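In the part that follows, the structures are each spelled out as structure tokens.
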Structure I
Amino acid sequence: MEGLSEKIYEQAINLPVDERLILIDKLLISTNLPTQKDIDDAWSAEVERRCQALDREEAKLISGDEVFEKIRKRFSK
């Protein structure tokens, strides 16, 4: 299979840049990995969820100093 992928690469590398980018996009989509848009959408939804939890006072903010102090205490035993 390595020979076939090398042949495809040699043909693809000679395509114009815009066609190579289209090919790259199609290959990445075919892997079923999350796209950058999927990741951005997930982060956006998470930020919204956390903001709503703060607004409803179901969560509270903790300073970074406090977080790191708790970590130091927990792992310094």
Structure II
Amino acid sequence: MSIQVKLFGLLVDIVGKTEIDITSINDTDSLKKKMLNDFPKLKGQSFVIVVSKQMVKGNQTLKPGDVAALLPPFAGG
């Protein structure tokens, strides 16, 4: 199973891409662990995971075709 992961803000600068595809991930906890392992500079960065335009609280199972987004803290005005 492949999941498309979109990155925003400072996370793009750290990873070097706006989106990546990740395989063999079944849930959001595994996604976060893989991202932190593959991109160690993400450690210490705050971000939330959004799946199919819904903010994830806790662990969520991922399905084929899901799109995940990693969003850093943001401020509005």
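Coordinate-derived values only; no laboratory data. Since we're looking at a predicted model, the values are computed, not measured. Cβ atoms are built from the backbone, for glycine too; each structure is taken alone.
Name the one structure among I, II that distance in nm of label points 7 Å out along Cα→Cβ at positions 2 and 18 of 3.7 was derived from. Each step should come with its number before you reach the end.
Working: I: 3.7; II: 1.9.
It was calculated from structure I.
When FRET efficiency 1/(1 + (r/R0)^6) of positions 10 and 66 (r between Cβ atoms, R0 = 35 Å, to 0.05) is calculated for each of the structures I, II, which structure yields the highest value? Don't skip to the end; give the middle numbers.
Working: I: 0.05; II: 0.90.
By FRET efficiency 1/(1 + (r/R0)^6) of positions 10 and 66 (r between Cβ atoms, R0 = 35 Å, to 0.05), the leading structure of I, II is II.
Computing mean count of other Cβ atoms within 10 Å over residues 26-33 gives 8.9 for which of I, II?
Details: I: 8.9; II: 16.5.
Considering all the candidates, the number was obtained from I.
Can you say which of I, II returns -24000 when helix-only ellipticity at 222 nm (-39500 (n - 2.57) for each DSSP H run of 4 or more, over all residues; to 500) is computed?
Working: I: -24000; II: -6000.
The correct label is I.
Using Rg/Rh (Cα atoms, Kirkwood Rh) for the comparison, can you identify which of I, II gives the largest number?
On the way: I: 1.32; II: 0.93.
Comparing I, II by Rg/Rh (Cα atoms, Kirkwood Rh), the maximum is at I.
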